[in-house]
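Undergrad: Alright, structures below, take your time with them.
Read-outs: derived from the displayed coordinates by stated rules, not from any lab. Values in this document were obtained by computation on a predicted structure and should not be read as measured data. Cβ atoms are built from the backbone, for glycine too; each structure is taken alone.
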Structure I
Amino acid sequence: MAVASFKNFDLTELVAKSERRGTPYLEFLRVPQLSCGIYHLDPSSRDNQSAHDEDEVYFVLKGRGKIVVDGKPTAIQPGSILYVPADTAHEFIEIEEELSLLVFFGSGGPSGAEV
């Protein structure tokens, strides 16, 4: 079995690249047990994701809004750390300021889920 090698990423560069892409999700790391990406939503965006097969953690880099998990809204802002268990319905709503989130998926990332 191949062992993943050390990687070093520049967060500022990743966020800028994510904002330029025109798609909300930029995956920058995928190894067998972990996937990482930047999720970007403009205030006019609609978060169309569905529940994922994997646990996930979001770290809010910038922006404000709310996340709804199992029907319960919670305000989020820079510095918020959000854990969403696998197979849990969730979405970002009421995006007041452009959102950029650092996302970590357990077990290699979304299996067929649209992020």
Structure II
Amino acid sequence: MFDNILYEDNHLLMVEKPINVPVQEDNSRDQDLLSILKNYIKVQYNKPGNVYLGLVHRLDRPVGGTIVFAKTSKAASRLSNELRKQKLYRTYLAIIHGIPSKKEGELRDYLW
């Protein structure tokens, strides 16, 4: 049904977000990852009614990568708290064309 799942247990769902897919619904009306995953859980586990899936962090639409969702409100609260305390971190990898003028540095803008 959804083949981008990297890890799943009773509390967490980690998936590989494809590029150009919104994490949550926007006014484009394109299918969003949150809705896709809620439907996956509903079908996979035969859940009636609304499915809870907490968005712990997000990635911009043009960005692909790993994203974590909480399957319970308790997990969402704990993960959000860890992010606030800066106990969780994110690493970004940029694939570029050509040879950069510097071996390392910091970018503070969108990467297009």
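Undergrad: Match the computed value 15.8 of Kirkwood radius over Cα pairs in Å to one of the structures I, II, and report its label.
TA: The correct label is II.
Undergrad: Here is a follow-up. One of I, II was used to compute percent of Cα pairs over 13 Å apart, for residues 59-98 alone, and the result was 66. Which label is that?
TA: II
Undergrad: Supply the structure label, taken from I, II, corresponding to relative contact order in percent (Cα under 8 Å, 6 or more apart) with the calculated value 33. It would help to have the intermediate numbers written out before the result.
TA: Values: I: 33; II: 24.
It must be structure I, since only it matches.
Undergrad: Looking at structures I, II, which one was distance in nm of label points 7 Å out along Cα→Cβ at positions 11 and 51 calculated from, given that it came out as 2.1?
TA: It was calculated from structure II.
Undergrad: Hey, helix-only ellipticity at 222 nm (-39500 (n - 2.57) for each DSSP H run of 4 or more, over all residues; to 500) derived from one of I, II reads -3000; which structure?
TA: It must be structure I, since only it matches.
Undergrad: Ok, one more. Computing mean count of other Cβ atoms within 10 Å over residues 67-74 for each of I, II, which one ends up highest?
TA: When mean count of other Cβ atoms within 10 Å over residues 67-74 is calculated for I, II, structure II comes out on top.
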